[in-house]
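Just so you know, all these numbers are worked out from the coordinates, no wet-lab data involved. Predicted model, so just to flag it, every value in this text is computed and none were measured. Cβ atoms are built from the backbone, for glycine too; each structure is taken alone.
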Structure 1
Amino acid sequence: MIVGLTGGIGSGKTTVAKMFKALGVPVYNSDKEAKRLMRSSKKVKKAILQLFGDEAYLDKKLNKTYISSKVFKDPNLLEQLNGIVHPAVRKHFLSWKSRQKSPYVIQEAAIIFEIGSQNNYDRIILVTSPESTRIQRVIDRDGSTREKVLNRINNQWPDEEKIVLADFIVSNTDLEKTRNMVNDIHVQLLKISN
């Protein structure tokens, strides 16, 4: 069984993913793998260079600052970049999944609904947090500015739209309550997968 784990930037997806990992659930981090593929896949690199030009890579390293500055101002460019990266991540995920030996696996992915990939999952868990908390978490984590964080939030669907499509909601404001919700969901997913 494939379970999607999603939520807006700063909602705490990674924290929730770590809780599932601690329960023995294999977790695939799409963001991390996307970055790795953007560095290591010749096919992906070639497509990114065609889209953004030589500035996309500096000293053979992905120029994230340059690419971010382009895509978060231009939804069309973001869509084209997603069109390069998401299929590569999907292929890699399916290969990874085939090697797992557990009742279910989790794919952590920030924009499941935004790219219309919800049908790739048997169940979806949505992690939510108040916007002010999310903004502060990202500022603390990335040293970003409030404006940059809001730009990224505005490129994602609001929680209200995602809640109606998700199977499980984890309200991530208190770590102990979050852990309890994760444990409850884990029990339910084990029942469903049997």
Structure 2
Amino acid sequence: MKFCSECGQSVSARIPSGDTRSRFICDHCETIHYQNPRIVAGCLATHERRVLLCRRAIEPRLGYWTLPAGFMENGETTEQAALRETWEEARASLQAQELYMLFNLPHINQVYMFFRGELADLDFSAGEESLEVRLFSEDEIPWQELAFPTIGKTLKQYFIDRQDNHFPVRIRDILYRPQAASR
């Protein structure tokens, strides 16, 4: 950040009084610009023993498969965001949903929240951000073509939980661990 969104003057990184973290602070009006994690909300939509996946029409990971999900907008709940994203990407509606998986990704300042639910009907199609949308059984999942680690982890956990028909809310941390340099 170089300029204040309040007055347009320059900002500098420093620790504000009473805080413990460096923040961008306007050198002119003293506005503190907080930067907080972004929330990604989506749905694990199912029908019978299959799950709905979307093949991405946008970067990042163009052409890879994902659960319908995206960034939460101001003024909506996480559940509303998940349902909106499912509609936008897959033109799909769910009849009931509940929180299923929550991932903390502190290295990229994101929190992923996936809701699980049954499709209301089979009237779904690719939205603007999807090339293709289809239902997959467990043995049809394109595991090597999944867009993000959160997708594979959610699907694997779902298929485990489905064996007992028990779907508790699960919380996982995905931490970045840089690879050791080659010598």
Structure 3
Amino acid sequence: MKFIETKLKGCFILEPKIIKDERGYFMESFNEKTFQEGIGQKVTFVQDNQSFSTKGVLRGLHYQCGENAQAKLVRVLQGEVLDVAVDLRPDSKTYGQYEAVVLSEENQLQFFIPRGFAHGFLVLSETATFFYKCDNLYNKESEAGLIYNDETLNINWNFPFKDLIISDKDLVLPTLQNCNKVW
């Protein structure tokens, strides 16, 4: 497994070693020891989540606050998404900046997003099955988020806004300037 640190300290793109032959392929998608050595910290995942979405669905940008903050290891089992992490750590040199990576069933990349980040993704293929591990349990009272089209963030979703499919809840999320930044 190759670990590529992004411009956002603590965020990593993981590139697995894929062994292909006439039968198909094999890869190790997660190994706790390799993972912790690769990111240089101990993270213990306690919850797995999976979603299925159609083209144009944008989920996010979400995070949890306080003691319920979550680190995530995300990947795509089927299809293709644009995955985005936004740095919300108040003392970070990259506060308010984002990293975007295309995750797909073809490239088998994974994206590690530590605590202190908002996260979201946009489905680029006709459908996508998205899978992620969390290091903390979901807590509704700790939910928070940022609006996907915040001008301060200026995220290039590279998709026509008129074609996006967004939940009512995500359409009323605050801007970075007005977000709940309680860590």
Relative contact order in percent (Cα under 8 Å, 6 or more apart) computed as 29: which structure among 1, 2, 3? 3
For mean count of other Cβ atoms within 10 Å over residues 85-92, which structure out of 1, 2, 3 has the highest calculated value? 2
Hey, helix-only ellipticity at 222 nm (-39500 (n - 2.57) for each DSSP H run of 4 or more, over all residues; to 500) derived from one of 1, 2, 3 reads -17500; which structure? 1
